[in-house]
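Each in structure tokens, the structures are laid out below.
We did not get these values from a lab; they are worked out from the coordinates using the rules stated. Owing to the predicted nature of the structure, the values given are computational and were not obtained by experimental measurement. Cβ atoms are built from the backbone, for glycine too; each structure is taken alone.
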Structure I
Amino acid sequence: MSTAPAPGLEVTVAQRTAVEAALRRRDLAPRVRERLEMVKAAVLGQELDEIARWTGRTPETVRRWLAVFQEGGIGALADAPRRGRPPKADAAYVAAWEAAVDTAPRTLGLPFDVWTSGRLSAYLTQQTGVRIAPGWLRVLLKQQPFVCGRPKHTLDHLQDPAAVAACAEALRVAGGKGTADAGAV
């Protein structure tokens, strides 16, 4: 194994500070983080073969990413856009679903109290003109910081407090519910 030094990176103090700041970000894509770590290791003087060994990449790959950084900086280390159809859930759709999820359905004039993926999909189709299936909408919602759960339905709001108190008193006078000595036949 040859101990080829990493190609001499000419990195300014500002670039080095930017690399270290980018590595502290929590939302950094894993592949970009790995490439930035390659750059930082090369700047710190690690040899090319050593960087290739701990990254699990070939020395040619490490050399290529170091050259890409040298030419284009941190922005050049990001993955190129993927080919294929653009996503239906663009920024406007995401903004519409965030507004809908943060609003109670009754305040929007809808006849239900709780969002389901089917209801949300139908509502967003009506509002944005873009239809996303309820199953795929659940996948997209899971990627966001929303909390999903089952509602707890009660009838407390429909009960008359005076009638509830009278029934509780009648039950107490009768000796409770289901006790053995409450008037056996």
Structure II
Amino acid sequence: MSATSGPGALLLFPGAGSSRTHSSLVALEKAVPLPVVRADFPYRKEGRRAPDRAPKLIASVREEAAALAAAADVAPGRIVLGGRSMGGRMCSMAVAEGLPAAGLVLISYPLHPPGRPEKLRVEHLRQLEVPCLFVSGDRDSFGTPDELDAHTATIPGPVTHVTIAGGRHELAKADGRIVEAVTGWLATL
């Protein structure tokens, strides 16, 4: 990987119910050989539990990506964006709206609310032209591996799936597998 190609930095966001200190995000920061920023959304920084609406969350992704590009001295299109659940989803929505990125790391992507498979969160997937990594448990109530395969087939960019056996949405005790999947995938970009 030359100094001007491949990923130059990694920006990670947590899921709705956690913060930037989530163990898998910390483990990724320690393992990834790039500048890594673990960011919180505004509601978390303000001490609130309920997430803001998507436009404010997406604006936060854009702001954090711009700040990381400047701090790491890399082009915005060399940043890999992503995170856990809602964090990854907001990053994917920002990229679908035109935010430059080298790729997306989507851990426990929430296809739909648990028990509500008709309430899909997939409309924007057709606009993702960057490489996408989906790391999910095979027992995730926010989307089964078959559902994920079916809906991510609409993504024009290259898609990689890593399924963690026995994993639920929180992927408890799977930090090592998550790190292995993400670092291995980043090396292919």
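One table, with the values for the structure above:
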| quantity | calculated |
| --- | --- |
| With helix-only ellipticity at 222 nm (-39500 (n - 2.57) for each DSSP H run of 4 or more, over all residues; to 500) derived as -10000, matching label from I, II | II |
| Relative contact order in percent (Cα under 8 Å, 6 or more apart) from the coordinates reads 20; which among I, II | II |
| Computed 1.92 for Cα Rg over 2.2 N^0.38 Å - originating structure among I, II | I |
| Distance in nm of label points 7 Å out along Cα→Cβ at positions 53 and 85 - highest-scoring structure of I, II | I |
